[in-house]
Structure P
Amino acid sequence: MAQFNGNSHSLIIDYYEGAYGPTIRIDTVQVSDLVLLRSVFLALAEGQPTCTDLGEALGARISGSSGITLEVVLSDPKRCLKRAKSRTRQPEFRWLRSAKGWRWCAAMVDGLLKKQTPGHQYLTNEKQDEALIELAFKERAK
C-alpha cells in the first residue's frame, strides 16, 4: 500500500450510525487536507498506486472502523463501498472505483476547494453502498 505525505492534525475520519445509516465522515477545516485527499484520488485514477489505506494516505486515524482500503478497478461496481472481512470487532471497508470514478471523487473535492466556504460532498450512495462517505469542510462546531 502506498503512503502519501500527510500532516493532517485537523483531519478526522469517523465511522458511525448517522441519520442516513452507516456513515464515514471525513472532516477537515484545512485546505491542505482537501488538497492531499484530491491528490490521493488523482493518484489512484492514474493507477499509482492501485491500492492504498485511507488513514495511512491522509496521515489520519479512523475511529469506529479498523480501516478503509481504496482500490482501483476496471469499472465502477454498483456498490463502490463494501464491507471487508475484519480481524477486529470494528467494521473494515473496501472502496472500489475505476480511474474515472476516482477522478469524479477528485472533482467533488474540487467543488469544496473552489468555494473554500463550509460545505460537504457525498462520495458514495447511501441506498447502494455499505456506508455513506461524507466529506465535510469547515462544518465542525468550534
Structure Q
Amino acid sequence: MNIDLQNFSPYASLLGGALIGLSATFTLILHGRVAGISGILSGSIDAGSVPEQRYWRMFFVVGLVFGAIPLLYFMPDRFELGMERSPLTLMIAGALVGVGTRLGSGCTSGHGVCGISRGSPRSLFATVTFIVSGVVTVFVFSKWGGLS
C-alpha cells in the first residue's frame, strides 16, 4: 500500500482541526451539548424535540452543507476521492454508517473529537472500535472486494 504524502497539507490540516475544536467548544458552551454530528442531525429532524433545540441543530447542519460551497467553488480538487463508486454503493455505505452511529450511540465527531477531549472512557473505546473496524473493512475490501 502506497501512502501519498505529496498532497499532505499540515497548515490546512491544523486550521481544519482548530476550527473543528472551536465549533465543538462553542457548541458545548452555548448549548450544553456535544457536537456529535449524528446526534445533531437526528435532533434536527426529530418531530418530538423542543423547537429551540431543533433550530440551532438545523442551522448547524445547514452550515456544514453550505459551508463547503465556497471551497467547492475555489478548490474543486479537494473534493476528488480518487476512486469511482456507483450511487448504489455510496447509498449503502451511507446507510451502514447511519446504522453504526446508532449502534455506537454516536459518531466519530461526538466520540472522537468531543468525548475523548472530555476524558470519556466510553468514547475512547468507541473511537478505537471505529478505527479498527475501518482498518479491517479496508483490508477485507482491498483483498476480496475489488478495491485496489
Structure R
Amino acid sequence: MQTDLLTPAGRIDDAQTALDFLFSGKAFFTLVSRKTGTRYTYMLRRKDGGDLFFAHTLTGPNNSDDYTYLGSYWPYDGRGLKAGRNGNASDVRFKGLAYLLRKIKAGEMPHDAELWHEGRCGRCSRRLTDPASIARGLGPTCAGLSS
C-alpha cells in the first residue's frame, strides 16, 4: 500500500485499503457525499468471526451507542446488503452503504463520495497513532504486520 501524503488522515482513497478496513471485523466509518456534503456514519461488525457482517447506522447523538440496525452483508458470496427485519432498503442510509459496498467489492472507490474512518483500528477499535496505521485504518498487529 502506498500512502499519499496529501490524503488527510482518516480518509481512505484506495479500494483495497477500503476493502481490508471495512471487512476487518469492527469498522466504524463515515461516508460523505461530494455533491451535497451529507454524511452518514456506519458500523460494520463481523458476526462471531464468520463471513456474515451486521450493518448499523448512527441515528442519535451518542457516537458510541446510538446505532440502528440496517441489515446484513455477506461479502464473499455476492448476496449484497440485505435489509433486516425492521430495515428499509429504500432509506438513503441503506442505499448509501449498499452503493459503497458494491463499488469497493468491484475494486473501485466511489467518485462521488469519500470514505473516512474515525482513527480507530477497524478490527480491535484501539486508537491509531502511527501514520501508516492511520492511512490503512488498521493497526500493525491487526493488519498482520507484526508478530
For distance in nm of label points 7 Å out along Cα→Cβ at positions 73 and 97, structure among P, Q, R ranking highest is Q
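Supply the structure label, taken from P, Q, R, corresponding to helix-only ellipticity at 222 nm (-39500 (n - 2.57) for each DSSP H run of 4 or more, over all residues; to 500) with the calculated value -5500. Don't jump to the answer; show the numbers that get you there.
Working: P: -8000; Q: -21000; R: -5500.
That value comes from structure R.
Readers should treat all values here as calculations from the given coordinates under stated rules, not as data from a laboratory. The model shown is predicted, which means the values in this text are computed figures rather than measured ones. Cβ atoms are built from the backbone, for glycine too; each structure is taken alone.
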